[in-house]
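A.B. asks: In structure tokens below, several structures.
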Structure P
Amino acid sequence: MSKLSPVINPEELLKLKDSSEIILIDATAGINAEENYKGNHLKSARFVDLNRDLATVETNPANGGRHPLPSVAKFSELLSKLGISPSNHVIVYDDKNGSNAAARFWWMLRATGHEKVQVLNGGLQAAIKMGYPTSSEIKDFKPVQNYPVSKWKWALADINDVEKARKSEENIVIDVRDKNRFDGLTEPLDLIAGHIPGAINIPFSENLDENGFFKPTEVLAKKYTEITGSKNPENIIVHCGSGVTACHTLLAMDYAGLSIPKLYVGSWSEWSRNDRELATKETK
């Protein structure tokens with residue numbers, strides 16, 4: 001059996017709209033996201049909240065950043081509440097071309113060992129444009145027994161790993177935030193503008209074409225292969241502001257058929273709060 005693509009196109013989803021075999025997840029984040037979901041969402045979609053469900057938000061972002069991963073036990077409970085079992089086909093979307101929290105949910109589910117999960121190409125807007133039905137109805141669904149998972153199976157990096165990697169020619173640290181944030185020209189979310197010294201900037205938006213869809217797999221494969229060369233994926237660390245949009249680039253690399261590098265969840269939100277002097281010098 002061939003590997004399931006991590007990305008599904010709107011026309012493919014439309015063909016599955018009456019299927020009882022899929023579980024559709026709305027992972028749209030932001031202010032009033034849940035209220036907006038209650039007002040209108042893709043028919044039969046179940047909602048997950050970035051802060052409540054896909055992170056364990058701490059009072060001090062210096063310890064793990066703004067969106068630390070929840071414990072695997074907490075994530076298992078979430079999957080149970082959503083009615084997701086290991087055999088289910090899960091399709092997840094958001095309203096930001098998958099970069100908001102859909103890719104984060106995809107990474108988390110794949111990191112438990114779940115195989116059948118896809119992110120909707122083009123997101124909510126593309127599905128609506130394609131004619132996928134929407135609804136304000138919130139259907140009841142049955143929870144299932146706790147999802148069997150004991151650890152995150154995909155590679156993670158912590159702040160100490162990044163400190164070592166940024167100083168080594170054998171490693172690459174990739175920052176997927178937009179160029180203005182990387183260059184320290186603006187910082188809408190964290191205390192300090194700039195970037196981790198030694199990191200390179202590859203904005204996640206470059207994974208998409210002008211219509212907000214993923215670029216062809218061969219284009220993505222060529223791009224990231226040229227950047228990473230022959231380096232082992234364990235020597236590549238990808239981050240963003242708080243470990244959410246970084247998952248979009250990991251998704252793009254998986255879509256392109258490449259191995260998945262390490263995710264630094266703490267990202268700039270953690271790093272900048274632990275080394276302000278260095279971060280400030282980098283932006284001068």
Structure Q
Amino acid sequence: MEKYINGFKDAFLGTVDWTYKSILFDVLWYTNYFYGLLIISLLIWCLEIAFPWRKQQAIFRKDFWLDGFYMFFNFFIFSVAISGFYKLLQIGFLDLGITNKSLALFNPSGWPTWVQLLVFFVLLDFVQWFTHTLLHKYPFFWQFHKVHHSVKEMGFAAHLRYHWMENILYKPLKTFAVMLLFGFEPEHAYIVHFIAITIGHFNHSNIKITWGPFKYIINNPVMHLYHHAYHLPTGKYGVNFGISLSVWDYIFRTNYIAEDGGQIKLGFPGDEEFPKDFVSQNTYGFKTTKK
């Protein structure tokens with residue numbers, strides 16, 4: 001029991017210390033997610049201001065500050081809060097004889113770095129695409145995912161507006177996928193994470209980018225806007241589930257773009273009664289089972 005208590009405490013305090021050192025520039029600059037997130041956000045916000053797709057949308061759009069808080073809460077505060085619990089799981093696996101490498105199907109240590117990163121990127125994105133479809137398909141998960149779809153005006157920070165329960169759903173699946181394929185994250189995994197943050201910010205931004213012929217591979221703001229559409233095609237529980245890559249939607253035929261004017265209504269039926277404040281939104285899924 002003592003090792004569980006110490007493991008929880010060490011992981012929690014370690015994450016707090018890492019976050020604090022990041023704010024003070026006391027970590028390697030290329031692994032500083034605090035300022036990395038801030039710089040990416042400011043860059044894409046400036047592009048929104050300079051090249052707005054929906055020109056009538058205000059610079060400080062509806063829920064701008066709420067989404068800004070979500071961004072730092074989900075990326076840092078909640079990560080600190082749950083770090084100890086993930087350490088408990090790791091210790092539990094070790095007690096069962098399961099290590100990071102014991103489930104791995106491959107040994108990528110001899111692969112070129114770029115191959116490791118590419119496979120890691122594609123693997124994580126598919127896991128996230130699959131998990132995302134589950135969030136829409138099953139009512140229990142949809143109750144939590146409604147927070148993300150309560151966005152009424154799209155902007156970069158809407159990328160990280162999501163219920164804290166989504167961390168509970170996404171992270172174990174991503175961790176298991178990495179353990180199954182690699183056993184561990186590649187040494188330069190931060191490159192993949194920063195690319196994913198940038199693409200995610202772009203996809204939620206008020207910028208019209210389709211990436212030309214690469215639209216069938218890389219997700220884009222036009223495609224993702226329809227993911228947030230209030231009115232979905234008949235019989236669909238969702239469309240355009242891609243996170244960084246659009247290719248999964250084209251492969252599994254969940255792609256849909258009716259037009260690219262950008263003036264569609266966002267949200268979901270009944271969202272006029274959905275909570276507007278952070279606390280109520282993050283307790284919503286536990287209070288109701290209504291669709």
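Since every read-out is calculated from the coordinates, none of them should be taken as a lab result. Quick caveat, the model's predicted, so the values are computed rather than measured. Cβ atoms are built from the backbone, for glycine too; each structure is taken alone.
A.B. asks: For which of P, Q does distance in nm of label points 7 Å out along Cα→Cβ at positions 129 and 233, calculated from the coordinates, equal 3.0?
C.D. replies: Among P, Q, the structure yielding 3.0 for distance in nm of label points 7 Å out along Cα→Cβ at positions 129 and 233 is P.
A.B. asks: Supply the structure label, taken from P, Q, corresponding to mean count of other Cβ atoms within 10 Å over residues 161-168 with the calculated value 15.8.
C.D. replies: P
A.B. asks: By the measure distance in nm of label points 7 Å out along Cα→Cβ at positions 145 and 169, tell me the structure among P, Q with the highest figure.
C.D. replies: Comparing P, Q, the top value of distance in nm of label points 7 Å out along Cα→Cβ at positions 145 and 169 belongs to P.
A.B. asks: Among P, Q, considering only mean count of other Cβ atoms within 10 Å over residues 137-144, which has the greatest calculated value?
C.D. replies: Checked P, Q; max of mean count of other Cβ atoms within 10 Å over residues 137-144 sits with Q.
A.B. asks: Matching task: 19.0 is the computed value of mean count of other Cβ atoms within 10 Å over residues 25-32. Pick the structure from P, Q. Please list the in-between numbers first.
C.D. replies: Working: P: 19.0; Q: 12.5.
Label of the originating structure: P.
A.B. asks: Shifting gears a bit: Tell me which of P, Q gives 2.9 when you compute distance in nm of label points 7 Å out along Cα→Cβ at positions 17 and 201.
C.D. replies: Q
A.B. asks: A further question on this structure: If helix-only ellipticity at 222 nm (-39500 (n - 2.57) for each DSSP H run of 4 or more, over all residues; to 500) is calculated from each of P, Q, which structure is the one that comes out at -16500?
C.D. replies: Q
A.B. asks: Compute distance in nm of label points 7 Å out along Cα→Cβ at positions 9 and 265 for each of P, Q and report the one that scores greatest. Kindly include the intermediate steps, with their values, before the conclusion.
C.D. replies: Details: P: 3.5; Q: 5.6.
Max of distance in nm of label points 7 Å out along Cα→Cβ at positions 9 and 265: Q.
A.B. asks: In addition: Work out which structure the value 1.30 belongs to, where Cα Rg over 2.2 N^0.38 Å, for residues 81-216 alone was derived from one of P, Q.
C.D. replies: The read-out comes from structure P.
A.B. asks: Tell me which of P, Q gives 3.5 when you compute distance in nm of label points 7 Å out along Cα→Cβ at positions 65 and 257.
C.D. replies: Numbers: P: 2.9; Q: 3.5.
Structure Q accounts for this read-out.
A.B. asks: Right, another one. Assuming 19.5, 59 is Rg and Dmax of the Cα atoms in Å as calculated from a single structure, say which of P, Q it is.
C.D. replies: It traces back to Q.
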